[in-house]
Each structure stands twice: as C-alpha cells, then as structure tokens.
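Listed below are the structures to be examined.
What follows is calculated from the coordinates using simple rules that are stated; it is not laboratory data. Keep in mind that this is a model prediction, so the values were computed, not measured. Cβ atoms are built from the backbone, for glycine too; each structure is taken alone.
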Structure I
Amino acid sequence: MPNPLDTPTSATLTGLAPVIDAGTRILVLGSFPGAASLAAQQYYAHPRNQFWRLISSVIGEDLAALPYAERLPRLLAHHVGLWDVLAACEREGSLDSAIRKPAANDFERLRALCPRLETVGFNGQASGKFAPQFAQHGYRTVVLPSSSPAHMALSFEQKLQVWRQLAVDPGEDRASPVQGSLL
C-alpha cells in the first residue's frame, strides 16, 4: 500500500476578493493571483508586474505611486474593478500553465453587483479564454496582453496600446477613446 506521505500534494489556493462596486463600468479579470500577490494579499503585488503602470496610463492617474490601500478606492473612483476568473486552484509557483483543479468565480451575481458594467478586460490569454462567455451575456470584451513579468514579448508601449481599448466607450465608435465620461 503506498504511503500517502510519499505523494506530493498541492494545497488548494484561494484567490482574492473582488474589487468592485455598483459604479464599476470596466472590470479587469486576471487568471489567478501569483505567489507574490497571494502572500501580500494584494492584486498585482510582484514588483515587475506592469499592471499598475498600465492601468495608471489608461485612467490618467498614477496609482503605482500610491500605497496599495489607497490604490483600490482610486481605481473604483475611475469605475474600474479587479477580480480573477478563478476563485481557487492548485498550483506550484505562479505560472498559469501550472494551474491544476481550477474553480471559476461565481459571475452569475455580477450583473446585480455591477449594474453599470459594460466592458470586461482579460489580463492575458489564460483569463481571455473566458471572453466568449462574457460576450454572450452582452459585455464588450477585450483580451489584453498580460501584465505579468513572465510575458515580456511586447514592450510596455505595445501593451499600453492594447490596454487603452479599455477606455473606449462601447456606445460609440470603438476606435475613438472616451473623453472623460467613462473613466
């Protein structure tokens, strides 16, 4: 009979709580927090992750310069929320490719929690696999280049060009950015 102590097992990891409110119009969904984010209990805590620089450029306020506790209310003031597609999983390290036994977040309640939600941005290809499900429910979806330090094929400026699509008003020409009304 095999000894259970000889078999390595991964503990189930639990993600972070959503950062959303009734005014959220844009929701950025990652796949699942990396090890640094889980340890700090902060979204995008790895110092080389470009998320805070990218979203700061999109909304026009330098959130990266603020302490984390001040970033979240400022992000919500710009009607931008954060969450992940996965609520829990097993994973060694931080790579999406190492995720095992994924459990999706409960997005059924999203319409009630965020009645003004229009656009869902997916931070990377792993979370982007959920885009068709959100589009099917009437949300505008944007699959973004990952802000992760593991994905550096594009320069910051190239990533930012795509990330700026988050600020496009879904009710107008999608090629023209909103002039202050959305963010």
Structure II
Amino acid sequence: MNSRTATRLSHRVIHTGRIVRLEVDRVTVPSGHTLDMEIVRHPGSVVLLPVPAPGSIILIRQYRYAIDRWIWELPAGTLKPGEDPAAAAARECEEEIGLLPGRVTRLRGYFPTPGFCDEEMIYCRCEDLRPPAADSTVRKDEDEEIEPRTFTIDEARALVLSGEIVDLKTLAGLALLP
C-alpha cells in the first residue's frame, strides 16, 4: 500500500460563500501526475440522532433547494468556528426540533464526499429531550422551514426502503442505532 501523499504546487481560492469555500490546488499526486484538484472547504457539521424514547427517533421534513424537493432527514447543522460539536448538537437540536437535550453523546465522524470536500459530519445522539427555557434566544435559521416528527426506528428504516429518505447522512445515522 502506498503511503505517499500529494505535494501542493500552488493554491487559489475561487469563491468564498456563506458556508463553503471553493479552492483549486495544483498538485503532484503519489503516482507522479500533476493536476488541478478542486476542493470544497467546509467547517464541518453535526448530525443529530434525537431519541425521545427508546426505539424512536425524531426526523425533520425540510425543503432542499439543491434537489428541489421536500425530504425527511435527521436534523443537522454547520459548526461555527471553534464550536464544540456537543454544544453545536444541543444548539441545533433546539433550533430544529424545539427540544433541548439533557445528554449529548458523540458517536462517530464521517466524511460524506472526500473526493472533493473536507466536511466531517459528526454524529451525536441526543437524549433526555425537554422544552428549552422560556427565555431561550435560539431560533431557526431564516432559510429553514422545518416539520419535526417522531418515528419508530422501524418506521424510519421503512422510509429508507420506500425511497422517501434519500439523504445519505440520514441513512448512515440510522445505521448507528440499535
């Protein structure tokens, strides 16, 4: 197995957006070939497994512009610079399903598209869910229209089999549940 890595010869930032940055690096790869590599830089995210009771999970229904459809998925959100994933999971849980977790357990981190993007999705189990404090200032993002709903784990897995869950982060998350 080859353990060599690529050598970066040049670097350009093509676009910096609200969430991601697009870069192009000129690199020599371990095979010796020189080419341009396009990379999407992403600050990382948390994916929530909100468990209101044993054997159940809360999914959200949300419109996704990139695929122009409404989908059922696990709640998730982008990490803020320097933010602890457990704190981000608690924040996102309150923002997206209106409940605050009493316990957040980090499960795993996965790279969904390592061929062109450095985003790591950190999966967190959120338990002991309760309503937030009356004076909480946490609010949904302005671009989010979200409908949370509790499913049994079997019902959620049936949504995968029926094609109603089309999002791979949700498929991976459901695989982490017993």
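Numerical summary
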{"quantity": "Distance in nm of label points 7 Å out along Cα→Cβ at positions 19 and 147 - structure with the largest value, from I, II", "calculated": "II"}
{"quantity": "Mean count of other Cβ atoms within 10 Å over residues 51-58 - highest-scoring structure of I, II", "calculated": "I"}
{"quantity": "Comparison of I, II by relative contact order in percent (Cα under 8 Å, 6 or more apart) - largest value held by", "calculated": "I"}
{"quantity": "Comparison of I, II by mean count of other Cβ atoms within 10 Å over residues 27-34 - largest value held by", "calculated": "I"}
{"quantity": "With Cα extents along the principal axes in Å derived as 55, 38, 32, matching label from I, II", "calculated": "II"}
